[in-house]
Structure P
Amino acid sequence: MDIFAVYSDHVIKALQEIFPNEPKLTPLLHRVVVEPPRDASHGDLSTNAAMVVAKPLGKNPREVAALLAKYFENNQDVASIEIAGPGFLNFSLTPEIWQNILKSVVLSGEDFGRSKTGRKTKVNIEYVSANPTGPMHVGHTRGAVFGDALASLMQFCDYDVRKEYYVNDAGGQIDILAKSAFLRYREALGQDIGEIPAGLYPGDYLVPVGKRLADEFGNTLVDKPQSEWIETVKTIVLDAMLDLIKADLAKLGIEHEIFFSEKTLHGKNGAIEQTLDWLKEKGFVYQGKLEPPKGKTPEDWEDREQILFRASNFGDDTDRALVKSDGSYTYFASDIAYHRDKYLRGFNHQIVVLGADHSGYIKRLQAALKAVSNGEASVDVRICQLVRLLRDGKPVKMSKRSGELVTLSDVVDEVGCDAVRFMLLFRRNDASLDFDFAKVKEQTKDNPVFYVQYAYARCCSVFRVAKNDVPDLDISQKALEEADYSLADSKEELELIRLVAQWPRIVEAAAKAHEPHRIAFYIHDLAAGFHKFWTKGKENSSLRFVNQDSLNVTLTRLALVEAVRQVLKSGLTILGVSAPKELS
């Protein structure tokens with residue numbers, strides 16, 4: 001039961017009855033919001049309805065709020081209703097409403113909060129997509145965690161999600177990778193390769209690839225010209241790098257369902273060629289010159305006549321080049337073909353997760369997909385800002401394994417998957433983030449992941465205490481469902497129930513906004529509410545969860561603990577974080 005959705009429907013119905021046959025009203029109703037007031041002392045629910053509709057209807061907001069207040073004055077579920085500020089309407093509900101919500105949470109079990117808002121809509125989420133030239137480094141980790149949590153969140157809301165990794169295996173970096181692996185191959189044969197030349201990949205992760213080449217080919221490749229060995233080496237080293245990347249991602253609990261090869265877009269009559277032909281037929285490309293960009297001129301800008309995509313017709317800032325001066329395709333030509341391929345695979349809803357240096361891609365990708373889908377498909381590009389690694393406030397040193405950056409594996413090995421995932425999600429994706437190794441390993445309330453997991457473990461401990469202290473009390477799921485919920489009537493219990501009741505609203509809003517950090521924020525708030533209740537029970541025996549002198553109250557309190565436990569577990573599961581029953 002989503003009490004906020006229920007009252008949103010009530011408010012909309014009230015407006016329709018107060019202003020019947022008003023044509024200006026209907027287009028405004030989607031802007032009506034019912035949510036918790038910022039200040040809990042103002043009530044249980046707050047709506048902006050009066051302010052949304054007043055001006056278009058030629059009314060004063062407080063006048064409309066007064067009409068709404070009168071409409072609800074005889075509603076048995078409403079204890080009081082007040083008009084605040086310019087026209088907010090604040091509702092206080094009766095305790096019975098919250099007690100009924102608690103019962104519905106326990107009855108729903110782990111399905112509480114699941115939404116049907118997705119309606120099996122197909123969604124493609126492309127994330128990570130790092131160049132397959134080495135192990136994952138921490139710069140890729142945030143996008144990996146964000147994309148994976150977003151996929152889980154949307155699946156929880158009934159979207160049909162496909163998780164995709166775009167393998168950049170067609171660029172010049174793959175030639176460099178093959179040359180780097182060939183150097184390690186010579187090393188494995190016992191040759192002195194000296195210092196790794198500038199421009200090649202220096203990381204030790206290529207040593208096993210060199211050994212594999214030596215084991216498979218002996219010294220038969222050594223004296224062959226590059227043209228004869230490079231494709232063979234490319235295939236082997238790419239397979240090895242993808243295996244390495246998959247292993248790194250597995251440490252974070254991440255698995256993609258689709259690995260799409262960029263190389264498959266190229267070649268005669270390939271997807272890029274077909275896409276360009278289709279764009280030409282539609283009149284979306286032309287031969288022309290681009291104006292030099294303002295400010296610093298990028299390296300890939302060319303002052304010449306070239307084939308251009310009319311990106312500006314579809315919302316981009318400028319038109320975009322599709323073919324380089326050497327006749328090869330630009331990266332953007334590959335992007336257009338790739339997103340058209342997704343559309344042709346049935347994905348009208350696409351999400352792409354990119355790093356901080358790709359903010360300029362947003363409008364061009366949106367323009368490309370709008371063009372190739374005739375406006376039927378859309379793409380939401382989510383940018384993940386940089387992560388700064390610290391140890392006791394000081395920057396972390398480089399990793400020898402990668403040759404240049406701290407690897408994802410380094411971070412997970414030191415602090416664990418749970419800490420990495422939660423901390424990277426405990427901030428908006430578009431805000432920079434400091435990750436301090438020392439702080440995320442602390443077992444204190446200042447460590448968010450520990451704080452939330454500790455709340456879940458405490459919930460579990462309450463049931464262990466109950467089994468020990470009141471062994472004759474039936475605390476099975478069936479018994480909890482049949483508890484006397486009217487006994488959950490203290491200020492502290494109702495306050496915690498109100499927090500639990502927000503879960504369906506938070507889930508649906510987070511999924512629609514593509515913002516999994518909202519889940520992390522919410523379960524941290526719920527954990528805080530639970531810890532607060534626990535502390536009060538220490539101070540006031542009447543608020544303890546287990547009371548041997550009142551078994552009925554104990555059963556009701558255990559139902560409340562079960563509701564908190566269910567929601568915490570659902571939230572942690574969406575984030576890909578474990579819910580331990582005990583913490584060491």
Structure Q
Amino acid sequence: MNVFDHMQARVVAALERLAAEGAIPAGLDVSRVVVEPPRDPAHGDFATNAAMVLAKDAKMNPRALAERIAAVLGEAADVTAVDVAGPGFINIRVAPAVFVEVMRAAAMLRGDFGRSRQGAGRKVNVEYVSANPTGPMHVGHGRGAVFGDALAALLEFAGHDVTREYYINDAGAQVDVLARSAFLRYREALGRDIGAIPEGLYPGDYLVPVGKALAEAHGSALEARSETEWLPVVRNVAIDKMMDMIRADLARLSIVHDVFFSERSLSQGAKDVIAETIADLRSRDLVYEGRLPPPKGAPVEDWEDREQTLFRATAFGDDVDRPLLKSDGSYTYFASDIAYHASKFDRGFATMIDVWGADHGGYVKRMNAAVAAVTGGKGELDVKLCQLVRLLRAGEPVKMSKRAGDFVTLRDVVDEVGKDAVRFMMLFRKNDATLDFDLAKVIEQSKENPVFYVQYAHARGRSVFRQAEAAFPGIGAEAGPDADFASLVDPAEQDLFRRIAQFPRAVEAAAAAHEPHRIAFWLYDLASEFHALWNKGKDAPHLRFVIDTDRKSTLARLAMVRSVTDVIASGLAILGVSAPDEMR
């Protein structure tokens with residue numbers, strides 16, 4: 001039950017009535033009309049921008065239009081007040097019975113309350129992590145992993161058919177470097193003195209097991225071969241071992257992908273998909289042979305003036321056309337990425353979401369251009385950039401990991417503070433803002449630690465059930481939609497009702513914006529109101545959740561608490577965070 005959708009339908013109906021009466025023009029575009037909670041709860045239960053966004057088309061003063069809309073809305077029996085504020089915002093207050101019905105719906109639907117049909121089963125491909133398979137995941141990878149996984153869960157909760165995908169970058173020069181690094185460890189496993197790791201190779205100890213595996217499988221045979229012969233053998237083994245490591249790291253965060261797509265398969269499979277994609281674009285005059293001007297600000301000696309195979313990216317809003325082939329005739333990364341996104345569209349994904357690191361921001365325009373070209377404008381790509389993570393301990397930067405070579409591994413962080421702290425705190429800040437992750441603060445048991453504060457609200461709610469069962473055995477089974485919610489009239493209880501009523505809207509708004517951090521923020525606000533009501537009961541015994549001498553009141557509050565814990569559990573599940581029944 002989304003009470004905001006119901007109120008929005010009323011606003012639209014009011015506009016249709018005014019149009020039918022000739023009070024406003026007919027046929028106004030109501031797509032920009034929204035109903036949302038007022039910024040200040042004291043102003044009412046709902047607010048709408050209808051008059052503000054329609055005034056120009058209606059050729060009316062916004063406030064005058066707002067007065068007409070307010071008059072119609074105020075006729076409803078369950079509307080207690082409609083006020084026009086400022087230049088034309090409309091604030092609406094409704095009778096408590098409206099939110100009593102919301103609580104009944106929440107108590108009936110339990111974990112499905114807030115689940116939406118907004119997505120209408122539309123297929124969405126969410127590609128995230130996609131770290132080069134050259135070593136263990138670092139903390140920065142972890143942020144993108146958690147963000148992408150939570151976004152996928154959020155979209156599923158909002159009614160989309162979601163596929164979680166990982167793009168394995170296994171066709172570039174970096175995997176040849178990986179193979180050479182692994183070959184060095186292979187020689188080390190054979191007892192050879194390899195000395196210091198040469199500049200340009202991966203120095204981390206994580207490649208030692210790969211070297212040992214190669215030695216066990218091949219003995220010293222690979223040493224007798226030329227690099228041309230041993231490189232593909234070592235590369236395949238190293239990539240497989242690195243992907244096993246990455247999957248294990250992701251599993252520690254409860255992240256499991258549906259699809260692992262190999263970049264190499266685009267050009268080294270049964271057919272050359274990249275060549276086919278370029279040929280298709282060329283047939284539509286979107287690929288041509290030409291020259292590019294030198295890049296702005298770059299030294300002339302770093303630029304090669306030559307005729308190239310170019311994609312007409314500028315035809316789709318990019319700043320410059322883009323090369324598809326390198327000077328040696330091999331494909332550019334961009335050519336592979338075009339073919340990869342064309343494959344997503346061919347697999348039925350008109351909506352694609354890519355989660356990238358912030359350092360790829362300059363790549364967004366060209367990929368949007370590419371998707372527009374290969375899908376004929378029918379595909380949509382939303383690139384979400386995840387900013388850097390600064391890892392701290394009590395405010396001080398954390399030193400690098402010796403095992404990884406030059407960065408802190410995600411595994412080390414998860415092992416130290418736990419999955420829940422990592423996932424929640426990675427989402428308790430908008431993805432495009434830099435995140436300070438303090439290993440000491442995320443395990444504090446205080447209001448300043450959001451993950452503890454929200455989980456504690458759930459655990460505290462579950463403790464109420466244990467307390468109630470001790471006073472009234474069997475009462476928990478009765479705490480459902482038939483409870484007397486109308487008897488809970490304290491302002492703090494009513495505020496909690498209103499907060500729970502916002503959950504379906506919060507889910508839909510977060511899903512539409514592709515912003516799972518909104519759920520984390522919303523849960524913190526719900527937890528704050530729940531803890532405040534708990535504390536209020538300490539000073540006002542009649543507001544305690546369990547009153548040993550009043551079964552009816554206890555039952556009503558127990559049903560309220562159950563809805564609170566159900567909603568917290570649903571929200572935490574979207575974020576991939578557990579909802580504990582007890583916290584020690």
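Where a number appears in this text, it was derived from the coordinates with a stated rule and is not lab data. No experiment lies behind these values; they were computed from the predicted model shown. Cβ atoms are built from the backbone, for glycine too; each structure is taken alone.
Summary of values
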quantity	calculated
Parent structure of the calculated result 0.35, given that FRET efficiency 1/(1 + (r/R0)^6) of positions 331 and 395 (r between Cβ atoms, R0 = 41 Å, to 0.05) is the read-out and P, Q the choices	Q
Top of P, Q by distance in nm of label points 7 Å out along Cα→Cβ at positions 243 and 355, largest first	P
